[in-house]
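Before anything else, here is the set of structures, which you'll find just below.
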Structure P
Amino acid sequence: MLKNINPLLNADVLYALRAMGHGDELVIADTNFPADSVARQTVLGEVLRIDTPTAADAVAAILSVMPLDDFIDDAAMRMEIVDAADDIPPVQREVQAVIDNAEGKSWPMGSIERFAFYERAKNAYCVIQTGERRFYGCFVFSKGVVPPEA
């Protein structure tokens, strides 16, 4: 165990988060997402896992150590519901609250059509699959920078 590190952040996930650079993207996937086949096409080349039943807990753990990219408008994206792109299901509302809390301000998520999400995920640095069983618990986050001390 490490002090001040969320225990959901296992060694493989910590390695990937540390190795990512500014602008690299990571995918948080629910349990139904084709994580293994998509992850084989990412930079890392293998699926990572965070053993938690909720996407929100995984996102909270990740955003406790990784800043979002504030140079772009779409640093936090969600998968759109098929035939209901504007609907926001509870799993996505929960993650939105986590993002706002982690960033200390309102940070609206963008949205990506389902099949465009799959294609974007293939170009990510890594895919992290959770145990989230609710549909549309899939997100893309772009890594920001940690500024120098003042």
Structure Q
Amino acid sequence: MAAARRSAALLALVTLVGCGTSDVVRTQDAPLPVGPYSQAVRAGDTVYLSGQVGIDPASGALVPGGTAAEAARALANLDAVLRAAGLGRDDVVRAEVYLVDMADYAALNEAYAGYFGDRAPARTCVAVAALPAGARVEIALTARRGE
């Protein structure tokens, strides 16, 4: 399993850049940062993934279809960053979810449950006034390399 993760990380066109005692994780398989932040930062065995919205990295546009579609794309983007860090869904220990409208909570949960299945991490979900690119949902993850 660990060898497969390392191979996937290499295929994801990863660049790790030294940053003090942490490493910056970058991949072309997820939307590139549009500001002064990193897609993810590794600090020891823990990787902190920046929030992702439902932007298709190929087109640079928000996916159509509402909150469920945006959440699914955001989670796919996070999958790419996890792979780039040599990690997977089973390594995720915490999620932070931001919704523009809490009426979309059920749609979010549908996509989220499909992504994590029975191995859902701890989670916070809050309503916010607005998100980048007019997105309806943003998701950030924290992952830790398993033993």
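Only the coordinates and a few stated rules stand behind these numbers; no lab work does. None of the values given here were measured: they were computed from a predicted structure. Cβ atoms are built from the backbone, for glycine too; each structure is taken alone.
Some observations on this one:
- Test item: mean count of other Cβ atoms within 10 Å over residues 47-54 calculated as 23.0, pick one of P, Q: Q
- Read-out relative contact order in percent (Cα under 8 Å, 6 or more apart), computed value 27, structure in P, Q: Q
- A value of 25 for percent of Cα pairs over 23 Å apart, for residues 39-126 alone, calculated from one of P, Q, originates in structure P.
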